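The next part holds the structures, each set out as structure tokens.
What follows is calculated from the coordinates using simple rules that are stated; it is not laboratory data. In this text, all values refer to a predicted model and were calculated from it rather than measured experimentally. Cβ atoms are built from the backbone, for glycine too; each structure is taken alone.
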Structure I
Amino acid sequence: MTKIERLRLPEDDATLGSNRIFDLFQYSPAVTANGLVFIAGQTGMRPDGSIPEDPMEQID
């Protein structure tokens, strides 16, 4: 059986944000399996966790 490890963002790194959104939707930002890393799709969000409709605000 394949060992799958769910990865989390560091909790103390303001640059990366937090795991709040991942916990809310119950998924991981990345997983490892058989020596490979699979990264989930990401979106920009405000500090309160809301997602802006304007793509420019998401990448700012």
Structure II
Amino acid sequence: MNFWLAAKNLPGAGMAGDNAHLTTHSGSSIVFDGSTENAFGFTARNLVVLQTLDVIRRGLGV
């Protein structure tokens, strides 16, 4: 999983102003409403992790 590659096109590469934390959607990191996946670092990170786990699950035939 390459989060840098997934986040490089996000505003600020998905990083908050302190360059130490990911950006969030109004204080929440689990919003998947179809509009925030390409705007916030935390949301993108969570989506990439879920997609990766799904690929692994499908590969195992579970």
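Computed quantities for the displayed model
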read-out: Among I, II, which structure scores highest (criterion: mean count of other Cβ atoms within 10 Å over residues 3-10); value: II
read-out: For semi-axes √(5λ) of the Cα gyration tensor in Å computed as 23, 13, 9, the structure of I, II it came from; value: II
read-out: Among I, II, structure where helix-only ellipticity at 222 nm (-39500 (n - 2.57) for each DSSP H run of 4 or more, over all residues; to 500) as derived comes to -12500; value: II
read-out: If relative contact order in percent (Cα under 8 Å, 6 or more apart) is computed and equals 33, the structure in I, II; value: II
